[in-house]
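Nothing in this text is a laboratory measurement; each read-out follows from the coordinates by a stated rule. Because the structure is predicted, anything quoted here is derived from the model rather than measured. Cβ atoms are built from the backbone, for glycine too; each structure is taken alone.
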Structure 1
Amino acid sequence: MSQKIWQVAFILFLLSPIFAQKNGASLRLPYSIPAGKIRPLREMQDSSLQAKFERHVLQNKKWARLIANKKMTVGLVDLREPYRARFAHLNGDVMMYAASLPKIAILLASCQAITDGSLQLTPEVERDLKIMISRSSNMAATRMIDRIGFAKIEEVVTAPHYGFYDPHLGGGLWVGKRYAKRGKRHPDPLKGLSHAATVYQTCRFYYLLATNRLVSEKESRHMLDILADPEINHKFVYTLSKIGPNAKLYRKSGGWRNWHADSVLVWGLERRYILVALVNDRDGEKILREFVTAAEEALDG
């Protein structure tokens with residue numbers, strides 16, 4: 001067989017479903033990890049990725065100062081090898097006010113309630129879940145809170161098998177007030193925040209969702225559908241829409257006054273990672289746009 005024929009045959013093999021499946025190229029979300037390979041995200045902190053992440057983030061003097069003062073917290077999960085994720089963070093367990101980002105906790109609790117039978121998935125509920133995430137509708141979020149209650153949200157985020165809020169690990173995801181002017185506060189036990197998050201627990205949320213470990217496979221797909229295709233083009237999405245327009249984005253952001261937050265699961269042929277950042281600074285929008293580039297540089301070495 002001539003060299004040219006061999007080259008064509010090799011290219012066809014690279015494009016074949018078998019090769020793609022083995023290398024994760026055709027992997028769809030959510031995907032399942034074999035039981036023997038499941039590890040907590042905290043144990044996946046990778047020294048090489050951590051060093052690169054720190055170098056690219058801390059070379060920005062303003063970011064370094066914000067991180068030192070615990071006014072900026074960032075995390076990155078590399079999913080390019082889906083069954084061997086790598087995690088890096090700075091201030092990952094520092095809980096901050098996160099505005100609308102913790103609406104992912106409302107989404108999770110709602111999908112758990114649907115599975116439990118305490119919430120019926122009506123067209124109105126489906127629409128509220130979607131616009132609560134994609135448009136960050138406060139009215140929709142408040143209606144969902146009123147439907148399921150704060151007790152259900154707390155029950156889900158503190159459940160041992162989820163542990164998205166753990167007072168022994170700095171807190172985590174918390175929703176303790178309706179997204180409205182009126183209503184009683186149910187603040188988190190550690191800092192008294194109404195809407196809070198840590199980078200670590202937010203990264204965990206996306207990682208567990210991607211690996212089919214939230215509620216059920218049906219509801220994992222449901223949550224991914226709701227998180228997909230964000231309608232607000234700012235922060236992370238502003239940059240990603242320019243540098244990675246073909247990647248699928250699953251995202252929830254937040255912002256109020258000087259508090260800026262964003263979180264995204266990026267899934268494409270060239271880009272596969274989770275990125276989360278919380279910033280308390282008047283330039284937070286600009287910081288989050290620029291942070292995407294720094295994170296990708298860390299991934300590329």
Structure 2
Amino acid sequence: MNAVHYGLGNDGIIDMNMVEDIATREKPKLILAGHSAYSRHPDFEAFRDIADKVGAKLMVDMAHFAGLVAAGLHPSPLPYADVVTSTTHKTLRGPRGGIVLSNDEELGKKINSAVFPGLQGGPLMHVIAAKAVAFGEALRPDFKVYIQQVLDNAKRLAGDLKAGGVDIVSGGTDSHLMLVDLRPKALTGKAVEIALGRANITCNKNGVPNDPQKPMVTSGIRLGTPAVTTRGLKEDDISKVAQLILRVIDTINASDGSCDDAVEASVRADVAQLLERFPIYEGA
């Protein structure tokens with residue numbers, strides 16, 4: 001298998017002219033449109049047109065934004081893709097697992113055979129039941145309200161972080177997540193991930209476009225808002241979260257990645273105080 005990568009323009013948006021040029025040159029059998037840290041809406045119709053021009057199948061992995069699609073608040077790849085894959089435990093808020101969708105009956109038969117008996121044996125009936133519960137929840141009006149709050153919270157977080165001196169790849173977000181470029185602060189994603197973790201704020205280090213750092217170091221972090229939105233936080237609360245993140249970032253030593261212990265302890269206490277208003281369950 002030969003995989004050829006397409007990339008982003010200087011604006012942090014997928015460069016569809018580049019995608020078309022590469023596809024025309026390479027004549028791929030499959031074009032994959034899927035992402036784990038892209039905060040904008042992919043142009044699925046343009047991907048479909050390019051796939052048709054070169055005779056390729058189009059596969060979309062919507063693992064990260066499936067819940068947004070289910071709520072009708074993100075463009076759906078289903079009218080355009082030959083195959084759509086997704087996990088069920090991210091924005092769908094279901095159990096750890098996956099789904100494969102296709103409108104192509106012949107392709108569907110091949111996929112079914114590849115999964116069983118090719119790759120899997122006995123079904124996990126409890127997980128199937130949990131998926132059904134998650135899909136049922138995603139059909140309810142209150143799920144759309146939840147996803148809209150996820151999006152509103154993400155926009156607030158991205159805006160507040162930008163105002164605090166870090167860059168957001170593509171300039172903002174149309175989804176539940178954002179990729180934070182730490183190069184303006186001369187920090188690595190690894191150092192920030194560790195420092196925020198000690199302050200009880202969870203994120204993950206993540207590469208950014210043209211990242212000069214190694215993959216296990218990186219120049220960015222990825223942040224998302226589904227979990228805090230499930231807890232009940234809204235925009236004003238998210239602004240407090242942004243300030244907590246910036247307090248930690250602004251005290252990290254760029255030379256060795258160390259952070260002021262007193263600042264970490266202070267932020268840790270403020271995180272606990274903020275979340276006291278949002279218990280995970282009654283009586284917590």
### Task
Assign the value 40, 31, 22, calculated as Cα extents along the principal axes in Å, for residues 72-135 alone, to the correct structure from 1, 2.
1
### Message
Tell me which structure, out of 1, 2, gives 1.9 once distance in nm of label points 7 Å out along Cα→Cβ at positions 56 and 96 is calculated.
### Response
1
### Which of 1, 2 yields 14 [relative contact order in percent (Cα under 8 Å, 6 or more apart), calculated]
2
### Task
Can you spot which of 1, 2 the value 2.7 was calculated from, given it is distance in nm of label points 7 Å out along Cα→Cβ at positions 128 and 248?
1
### Message
As an exercise: mean count of other Cβ atoms within 10 Å over residues 80-87, calculated from one structure in 1, 2, equals 17.1. Which structure is it?
### Response
1
#### Entry: Value 20.0, calculated as mean count of other Cβ atoms within 10 Å over residues 32-39, assigned to which of 1, 2
2
### Value 36, 54, 10, calculated as P(r) over Cα pairs in 10 Å bins from 0, in percent, for residues 184-223 alone, assigned to which of 1, 2
2
